[in-house]
Structures are given as structure tokens and as C-alpha cells.
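Okay, got some structures for you below.
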Structure 1
Amino acid sequence: MKQLVVWYDRSCPLCRREIMLMRRLDRSGRIQFVDAADPGTSCPSDRAEMLARFHAMENGELLSGAAAFAAMWRAIPLLWPLGMAARLPGAERLLNWAYGHFLKIRPRLQGMFE
């Protein structure tokens, strides 16, 4: 399996916690986690967009939002069933809807985790 690249916002306390958990679960080292907030980091898209939404590169395809989360879940054996369920008809649409609502409250949640 090819390695998955995940970009995250290290300056976000909520994101740091989530990535810390994903690193622990990624026992096979299938995921390369990249801090998109680091000015020295190369981003495949606009840095502001990379920081505003979750992104991953799976098999050369840049994914965003729910698709990026699902790709990360599929790379981790424990979460693989969840990642596969995200491929069911309508699932990605529902996950993107939920993620869009999460992004609206993300600033308040970040304050709680600082």
C-alpha cells in the first residue's frame, strides 16, 4: 500500500490532539503527517485552503474534507471499516455536511482545547 500524506494545522490545538491519536493508531507508519502551518512545508494547494480544511493525498489524488478523513481511516487497520463505510452511496455527502457544520464551530472548540 502506498503511503498516505495528511496535511494538518499544527497551530490548532484540536487538530494536534486528533493527529496525536492518529499517529498512535498508525502502527504501520502508513501515514505521513505534514504540518501545513509550517512556512517551510510544501503544500500541493493554496496554504490558506490547506489550513482551512483537512487534506490528504491518496495515490496521487488530493482529497479534502470527508474524503480526506476517510482516506486516513482506511490507512489505519482499526478504522478501516469506517473508511470503507464512507464509500457507501450518500455517506461522503453526509460526512461532508457534518464536517461543514463542524468547521463553523471549530474556532470555539479550539478555544476550549488551548
Structure 2
Amino acid sequence: MGLARSGHEVIGRDLSPVATSQAAVHAAARGTRLPVAAADMRALPFRPSAFDVVLCADNSLPHLLSADDLRTALLGMRRVLHNDGLPVITVRAYDEARRTHPTATSPPARAGP
């Protein structure tokens, strides 16, 4: 949502229809257009070379439980990127974070868009 609010053209996808619906509602409440739909990262519904960047955030990839599923997802991401496109994949070490920072403060809440 932050990328869309910064002026980037963003298309959101998640395996969960509930998560994508919630993202659209949150974006609209902030005056941001965010086209979303449910989609499996192992079968991305986009034409080849459609994107400059593919962002696979937080721990999406570790949800894939087989090497074949991981390979399929990564090859699909590559397929939808321009030749000089950028894949951005983030993985958070939640277990490590819990071990080294067992308590944390909540992020500050902010009212409005």
C-alpha cells in the first residue's frame, strides 16, 4: 500500500481472497487505488515481461513446502519480469527475532490517511 501511495502502479495478489479484499478496503479508506485479486504464486496470472518489479514480501516463500513448488514460484516470478526487472524477496526470521527480542513495543498508531 505504501508503494501505491507513493505513486507506483501496484497490483496486489495473495493466495487468500480474504486478505486481498481487506487490502482493497484498507487502500480505499486511505484514498489509494490498489487492484487486488487472489492468486497462487505458483501460477501467476500475468503475461510474460509484465512487470518492472515483483515483490514477494515477508514469509510468503517459506509457505511453499517442496522444492518443486519453490522452483515453480520463482520461475513464474522471473517469467512476469522484464528482462532487466528486479525480484524483491523478503524473508523474516521470526524465530530468531523472538529469541533475541522476546518483547517488543507496538508500532505507533496513526489516524487518517
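See the values below:
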{"item": "At a computed 1.2 (distance in nm of label points 7 Å out along Cα→Cβ at positions 9 and 41), which of 1, 2", "result": "1"}
{"item": "Parent structure of the calculated result -9500, given that helix-only ellipticity at 222 nm (-39500 (n - 2.57) for each DSSP H run of 4 or more, over all residues; to 500) is the read-out and 1, 2 the choices", "result": "2"}
{"item": "Origin of the derived value 13.6, 39 (Rg and Dmax of the Cα atoms in Å; candidates 1, 2)", "result": "1"}
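Every number in this text was worked out from the coordinates using simple rules, so none of it is lab data. Here the structure is a predicted model, which means the values were calculated and not measured. Cβ atoms are built from the backbone, for glycine too; each structure is taken alone.
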